[in-house]
Structure P
Amino acid sequence: MKFYYALLVFFSSFTSARIVETKKPFDILLTGDAYYKLFHIDGDYYYTKKHQFFISPQGYVVDKLGYKLSPLIYVPLATSFIEVTKDAIVWAYLENGEKINLGGIDIYKKINGYYFNIKGILKDERVYQGKIRLKD
């Protein structure tokens, strides 16, 4: 299995960045020293602070290169609204009014060169739906 690390964001430093609201449900901003894990069907994966995602034709949450968010988040076709909570839980509101839990997004922290899953124990890290960082 190949390992890739990429910091694929609009800029390399968050010191002069501002947060803007986009209201797009898959613009999911992480704060603090937190990363997403994305993986490809061939087994390649990388950690990133990238925060703009899309729905693939198959219904999965992916980045613009087609790498899938970890773990797999499948969005049902009949979904009318998506909610991502501050603790990284993804909810789908279906057209029939039903609310279903699609699972939690794995959040990682880099410690001494290694990535650790910190989902469920977020301390200084937060998840914000519908927001992105822009360089000033």
Structure Q
Amino acid sequence: MTGINFDRNIRKETAMFPACVERLAGTLAVGLHLNKACAECLAGIAIGAAESKSALLSKLAARIPGNATTTSKFRRLQDVFCEVLLDVNAVAALLMGCIGKLTNEPLTLALDRTTWETRRNDVNILVPSVCLGDVRRR
């Protein structure tokens, strides 16, 4: 992915994605029962969003490697979100399994609900998050 600085002596990269994306894609494919292409796309989105500090598909599309145009990559990202149905129980189990291996700190579930108003309808979104450690306001 463009924008990510990888030490090529430490991390072996494939022709398509850096090693970290390949490892995450493998975990997603197994944990969420996804095909390789979909898992690689979601892994690229996750790594790209963390690296760019943005969730805008246009910015993420620009970070996907390959010879396709940014417009084509943008459509690919849109297709993933339109066509892939994730099992929420599998997502929760995967996330909690990964987080549980990383820390012994207490975990707190945080929920955020928001409504996006579009031209044709309102979209209600519930975002669950897991917070590490003490999250009380001081």
Structure R
Amino acid sequence: MSQIYQARVSVKGRGTSVYRIMAFKGDESSDKVVMDILFAFDFDLDHMYRFTPYGVNPWRSSAVEHEDGYCLDDIIDTFGTKFTLLYDFGDEWMFQITIQKVLPTFPGSVIKSVGKVSQYGYDDEEDEEE
């Protein structure tokens, strides 16, 4: 049976004002982990991604690419319990992921949600009114 991890996922550059506490199954594919993170932040899933070690330039380090077929357990084995998700190579969204603990059961993907961030830098509600 695979581990169930609780993780804090924050957006680099937003301090402590925007983050999610999430649960992930260790045997989930990297694609599923990314989909869950993007859904939690209300982002579109239409760009490539890579996982890299925390605190290292994502362009000059070893990486788990979107097509590599890794699961979360593989990423943790490679980078440890703190790593970065680089999403959208043009806009370079950086999500910092810290595994906090192992959970006994799966409580659902999003445990806690704090703050908002717009993927495209504008308020969607204002855009709809125009």
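Bear in mind that the values in this text are calculations on the coordinates, not laboratory data. None of these values were measured; they are calculated from a predicted model.
Where does the value 13.0, 36 come from, among P, Q, R, when Rg and Dmax of the Cα atoms in Å, for residues 49-96 alone is the thing being computed? Source structure: Q.
Hey, helix-only ellipticity at 222 nm (-39500 (n - 2.57) for each DSSP H run of 4 or more, over all residues; to 500) derived from one of P, Q, R reads -15500; which structure? Source structure for this number: Q.
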